[in-house]
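Here, each number is a calculation from the coordinates, and none is a lab measurement. What you are looking at is a predicted structure, and each value in this text was computed from that prediction instead of being measured. Cβ atoms are built from the backbone, for glycine too; each structure is taken alone.
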Structure 1
Amino acid sequence: MNRPLEGLLVLEFCQFLAGPSAGLKLADLGARVIKIERPNTGDACRQLSIKNLFVDEDSLLFHTINRNKESYTADLKNPEDLKRLKKLISKADVMTHNFRPGVMEKIGLDYANVQNINPKIVYGVVTGYGSEGPWKNKPGQDLLVQAVSGLTFLSGVDIDGPVPFGLSVSDIMCGNHLVQGIMAALIKRAKTNKSVLVEVSLLESILDVQFEVLTTYLNDGGKLPDRSGAKGSAHAYLSAPYGMYETKDGYIAMAMGNLPNICSIINCDIADLYVEAGSAFENRDQLIVRLSETFKRENTKTWVNLLEDRGIWCAEVLNYQTATTLDAYKILDIEQNLDLGGGKQIKTTVSPIRLDNEKLFAARPAPKLGLNTPDINKEFELEIHT
């Protein structure tokens, strides 16, 4: 299958997660992504591990984010390496970086200078908190961005302190936003034949993730999110029955629904708590407790079957061990194997996008540091002759 971004050359001056995750998605869509790395050490993510898992001296995390790319080593402070890079940039379609504001200006690879090298470049920049303002030089780390964004007061119950999201959600969403911006910029470039600057930040991305509840806050007299006092509530702004409830043998998740109808089906008396629709908000915590008491009486599958048969939106709460064995998971073809050679393989995920009914499998593993430097030098005639 011909992929839509085939023939597109992307230079990735990024490390860690946000920028590289964008490069991964562009590569899955067919772009050729060359990762520009420091000699000897490379992307710091090569040594940043999750659960201390490493494969062939690089972290499993690095392999996860950087499959299907090439690695080119260059010292940005070395004049000869810089000269090679500028020649490579002149042939590229897209260039991305996540250096702190001012770094690329010192090197001479900021947007203004790169425009002179390549007037048609799409230039993508990832920052933590934007390129201006008092926080521009703060470290753009996911948990710190979550901390200052308000996100951590949306989960948990009212007696909890801040509850961080259990994923690098700021990084991941910022990477997605960078891809969106690059795609739009490529369309604009096709119309204007001129370069385009794309800028995203972790803070803006995580605020955008909260656009529903942030809009509610901004139009609700400045009242803070009201986390439930009842265990299981899943949303600070939604009414009962929205949440997860313990059953006799597990948990059930309940989406939005007609509360009197649901309670009639499961035989839960709420007459003293529910007078009209607004009661589901006003008496949210008491209603959740009442529902919790009822759901504990039967097994999860009993409740799910009973409720689904009557058109109620609900689901069994699964963990990885149970979810990944289901036919509903397997039919998605969400897994692929990366062959590292020497009998070593890594199982990872696949792009969630289908094009013309086909999955975008891309099973080439992450490159060893500098693996492609000699071939790229030769292909693009980057060698400097004195």
Structure 2
Amino acid sequence: MGVLDGVRVLDFGRFIAAPWCSALLADMGADVIRIEKREGGEDRWVQAVTESGEGGTFLQCNRNKRSLTLDTTTDAGAQITRTLVADADIVVANMPAAGMRANGLDYETLRAVRPDIILASATAYGEGGPYSDRIGFDGAGQVMSGAVFRQGLPDMPIRTVVPYADFGTALTLTIGVMMALYHRERTGQGQHVEGALLPTAMMLSNAFLIERELLGTDKPRMGNQGASVAPCDLYRTADDGWVLLQVAGQPMFKRWCRLMGREDLFDDPRFADDDKRWRHGDVLNDLMSAWCADKTKAEVLALLESAKLPAAPLHSTQDVLDDPHVRAMGYLQRIPFPGAARDVPILDTPFRMSATPGTIRRRAPLLGEHTDEILGEIGYGAADIADLRRREIV
């Protein structure tokens, strides 16, 4: 039995921030209905990996959900939305406030249908400021948080290809939803939970802002080198592999010096603490690079592990799929999907609970796969559904 069994979620989300939030709720047992346009939501078809065109991120973010197609802009579609809301616990959406109002998904409209409803919304910048009506994807949060200014090459800032602002917003939104459910359990009151890409990205890079405010400085962009410690970088090995090492704190630095055969560095004033080591990081990183140059990746990793130093190999995507720890832990669940060349490796619930673990019970839905089933549950007969389909409402 899932911890959220009996909770119904209406998912009007697209791309990542809202759909991954509702996917986590679905993993924990919630009945999540994904509601999308008759031609499919835009996020369904990005980075296509199946014969019918579903994308990789879609398959990840929409497992355990049922799919209902619906034109919410029509009177009949709006009535179906209201009927669904009346029996729902949570509505999840990510669109600007104007779009929420146009689709009857703003909090006041939802609350008029069900007073204790919980609305979880994700936007780019948050509501109430001069940027609130702007649209934006993950990269907007990254570049406006100050993080990208600090990362990349000296003459080229580089944003992260992984959409961390999107997925981070999904996680903070999920935490907010669970807090709201707990609050409703105690008080009977619903509420509006808001998440946004920009504050999520700022949360992850807040230390940079603190450093700027208090010290008046920005450290330079340094590629893969550490932002505050050294030695720290990706180092090439003799067999053209790469290994990451991050040394922090005096005990760890001394273990590294012993491994390098450089105990003479213990008392070097340039390396007396992390900040000084960072300022003279080129010296330490050059030593580490030279040490790795005549050793294989496996040899480097074995020696660093024996010295209890935090190191990791640079994995290709195939390396991740083949990794014995990833396999043993079951981090990727292989799920069949129609039109996929082989079973799809879907990330398992990214946290584990001993009594009520999350589970992947069903693959992501085909477009409109459960339309008849869901409409039947709210009182529409076969003739009614056929009429709705003829009128291009579903």
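Given structures 1, 2, which gives the highest value for distance in nm of label points 7 Å out along Cα→Cβ at positions 218 and 250?
The maximum falls on structure 1.
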Open item on the list: I have 0.30 for FRET efficiency 1/(1 + (r/R0)^6) of positions 122 and 146 (r between Cβ atoms, R0 = 25 Å, to 0.05), calculated from one of the structures 1, 2. Which structure is it?
Closed with: 1
Task: Test item: distance in nm of label points 7 Å out along Cα→Cβ at positions 18 and 154 calculated as 4.6, pick one of 1, 2 - done: 2
